[in-house]
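What follows draws every value from the coordinates through simple rules; no lab data is involved. Quantities reported herein were computed from a predicted structural model and do not represent experimental measurements. Cβ atoms are built from the backbone, for glycine too; each structure is taken alone.
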Structure I
Amino acid sequence: MPTLSFKVSTTEARAIRRSARLTKKSLSEYLRAAALPSVRPKAKDYRTRIDPDTGIPVTIPPTSVSPVTSAQVREQLADFP
């Protein structure tokens, strides 16, 4: 199997490794998925329902979509002003 290499900054390397860890994928799996995304679900594959506890509409993704974790949300909001 061929090997690819590329240069990134130390900060970028940390962010990529952290993202791979959060998705519970190896670095290779994570980068492969990012570079070669599979067929994305169509809008019709998503469903909306009302959450019984909050009364707020919630989008239900297809089973092929990985759920977003609290850790991923925290990471994305870490640099938010």
Structure II
Amino acid sequence: MTISRTVKLNKKGQLVIPQEIRTEMGLVPDENLVIFTRGQETVILTPEKYASYTCGLMKGTWASTKKEVENYINEERGTWK
């Protein structure tokens, strides 16, 4: 379901997330949210959704297997001496 509403940014840089959207997202008062930009978009997610969204993005950056990652870490640690 897509819900679209126009909101106004106040002088303090705050905005109110409309009730319909808070209900749809399951948000409650004092809940932490993650806000980030993606190109020209602003995205607001719960920390759990953000973790799910970013999970695995760096996979394969340092190696492909657990053994290769361990070797990489050990090599890096070796340079600390």
(request) Check the numbers for mean count of other Cβ atoms within 10 Å over residues 12-19 across I, II and tell me which is largest. (result) I
(request) Work out FRET efficiency 1/(1 + (r/R0)^6) of positions 28 and 68 (r between Cβ atoms, R0 = 30 Å, to 0.05) for each of structures I, II, then name the structure with the largest result. (result) I
(message) Given a value of 3, 10, 14, 18, 13, 8, 8, 8, 7, 7, 3, 0 for P(r) over Cα pairs in 5 Å bins from 0, in percent, calculated from one of I, II, which structure does it belong to?
(response) II
(message) Quick check on the output: 12 is relative contact order in percent (Cα under 8 Å, 6 or more apart), derived from one of I, II. Which one produced it?
(response) II
